[in-house]
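Asker: Next come the structures, one after another.
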Structure P
Amino acid sequence: MNETQFASFLDATFLKRPSDFSDEVAYRSAFTTFLEESKQASVKTVVVYPNELTTTIKYFSKDTNRPIFATVIDFPLGNSSTQDKLNACREAFSLGAEEVDVVCNYHLLHEGETAAFYSDIFQVIDLVHVAGKTSKIILETAAIDPATLIKVVSKIKQYCVDRFHENDLHRIFLKTSTGFYQAAATASSGATRETVAILLENGFPLPVKASGGIRTFEQAHQYIKMGVKRIGTSAALQLVNQEKITSDY
């Protein structure tokens, strides 16, 4: 696999806030560097907060081989109301987003509100499908035990297979993680071989995006070999150049 082929799997993400930097100047500098490196790496997709979509689209406006523009919805907690999520998706599309990475409300699972949990996900998938866009449902796999995760993935898969034409299923991704979840000290908060395998084996034919804690080319390549279609990373150029990443998400 050459660099161009590898880069075609990458969703380059910038999901830090201005409050993570010393001042606005430092934030803008970091964001500009992210855009420059994403262009240099020829990534598949750039994923930014909704308020940065306009700037991002303008930056790539003269590129004939531009990336896909994506944003995150209800990130990183996923505990907004379903209506708020749907409205946020509509707003994102009006700003030019072509894909939305939406955090599921896994808190509902913990509270035993299983029907509400699935309804939240299915309504998002339906709206995004009608809009002709791509949804990536962030399951926050570190917050769901393996047995429950198998059930969740299987139910989402079955819903989509029953409801949509097979040619549309490639626009409904199952995604592992936000990269921001605070797991127990001994557990991974991002993608793992085990959780990725669960998504691949129980979610097929829905595509899978692995995200969170992927810090080396070898890790990313391993997931691609397993069958993952997208890799989320905050350091795409370093991955393409096969450099070890020190970023915390």
Structure Q
Amino acid sequence: DIAVLTAGKVISEDLGIKLENLSLDQLGRAKQITIDKDSTTIVEGAGKSADIKSRINQLRDQIEATDSDYDREKFQERLAKLSGGVAVISVGAATEAEMKQKKARVEDALHATRAAAEEGILPGGGVALLRCTEAVEKARSAARGDEKVGVDIVLRALSAPIKQIVENCGMDGSVVADEVMGKSTNTGYDANAGKYVDMFKAGIIDPLKVVRTALQNAASIAGLMLTTETLVTDLDADDKKRTRIEGSVR
């Protein structure tokens, strides 16, 4: 695969080629190669498109022909690496601080893109979680006693993201959340434009994996707090002005 990608030749004694007899014209070429302990990344290999396409078709034929799940998985991995592209993103700025900030944003975008490719996307802006309230409300009817209290807490948590986004814009989050619930599935509130839009068409999306893991982690932490007798936390200036919670010590 690497030989085809870089227009080089496979070096093997089975082919009658020994390493000590290697010549420069047998080597492959690429614009850039990065090697670390876990991976090798080849950027702009010198291989011909026709040769690479032929190799890809050969791998697809092998995937169809094999009866082994293990072999099929390995062939699919090779196919993905050979047919997938590699891009180098250069981040620049006037100052080092600005450059670091830009780099962090690019890295966040890359992680979000990978997550989206794995599990898909949802309408952003807190809309996806808000839409989950209908299913949770149905589950509430089957809950008993303290379970209903737990369901109510989840319901409030599901609407919290969209309310916070709207309140950051100086508007009433509860009013906007109710408006969104009355509209079509993909409709949400564009905080920048200050209007209701189709979130997919507006490009306001969240990776499903990010939303799912955030909800699961929140539930895990909440469960941990319920089974914990004591919590230690810092008090901000605003917290000190608030009424002390029963049982707490300052």
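What follows draws every value from the coordinates through simple rules; no lab data is involved. The structure presented is a predicted model; accordingly, all values stated were derived computationally and were not measured. Cβ atoms are built from the backbone, for glycine too; each structure is taken alone.
Asker: Say we calculate percent of Cα pairs over 33 Å apart for every structure; which of P, Q gives the highest result?
Answerer: Q
Asker: Consider the structures P, Q: one of them gives 3.8 for distance in nm of label points 7 Å out along Cα→Cβ at positions 84 and 204 as calculated from the coordinates. Say which. Present the calculation step by step, with values, prior to reporting the outcome.
Answerer: Values: P: 3.8; Q: 3.1.
Comparing all candidates, it corresponds to P.
Asker: With helix-only ellipticity at 222 nm (-39500 (n - 2.57) for each DSSP H run of 4 or more, over all residues; to 500) coming out at -16500, pick the structure among P, Q it was computed from. Intermediate results must be reported in sequence, preceding the final value.
Answerer: Numbers: P: -13000; Q: -16500.
Traced to structure Q.
Asker: When mean count of other Cβ atoms within 10 Å over residues 68-75 is calculated for each of the structures P, Q, which structure yields the highest value? Before the final figure, lay out the partial values.
Answerer: Numbers: P: 22.0; Q: 12.4.
Top value of mean count of other Cβ atoms within 10 Å over residues 68-75 goes to structure P.
Asker: Quick check for you: by distance in nm of label points 7 Å out along Cα→Cβ at positions 44 and 60, which of P, Q is greatest? Can you show the working numbers first?
Answerer: Working: P: 1.3; Q: 2.8.
Structure Q gives the largest value of distance in nm of label points 7 Å out along Cα→Cβ at positions 44 and 60 among P, Q.
Asker: Can you tell which of P, Q yields 6.0 when distance in nm of label points 7 Å out along Cα→Cβ at positions 20 and 124 is derived from it? Provide the component values of the computation, followed by the final result.
Answerer: On the way: P: 1.9; Q: 6.0.
It must be structure Q, since only it matches.
Asker: Quick check for you: by volume of the Cα convex hull per residue in Å³, for residues 36-99 alone, which of P, Q is greatest?
Answerer: Details: P: 82; Q: 132.
Top value of volume of the Cα convex hull per residue in Å³, for residues 36-99 alone goes to structure Q.
Asker: Comparing P, Q, where is relative contact order in percent (Cα under 8 Å, 6 or more apart) highest?
Answerer: When relative contact order in percent (Cα under 8 Å, 6 or more apart) is calculated for P, Q, structure P comes out on top.
Asker: Where does the value 15.2, 49 come from, among P, Q, when Rg and Dmax of the Cα atoms in Å, for residues 28-139 alone is the thing being computed? Working shown, then result.
Answerer: Working: P: 15.2, 49; Q: 20.7, 62.
For Rg and Dmax of the Cα atoms in Å, for residues 28-139 alone, the value 15.2, 49 is produced by structure P.
Asker: Given a value of 11.7, 32 for Rg and Dmax of the Cα atoms in Å, for residues 132-171 alone, calculated from one of P, Q, which structure does it belong to? Mind showing how you got there, number by number?
Answerer: On the way: P: 11.7, 32; Q: 12.5, 38.
The correct label is P.
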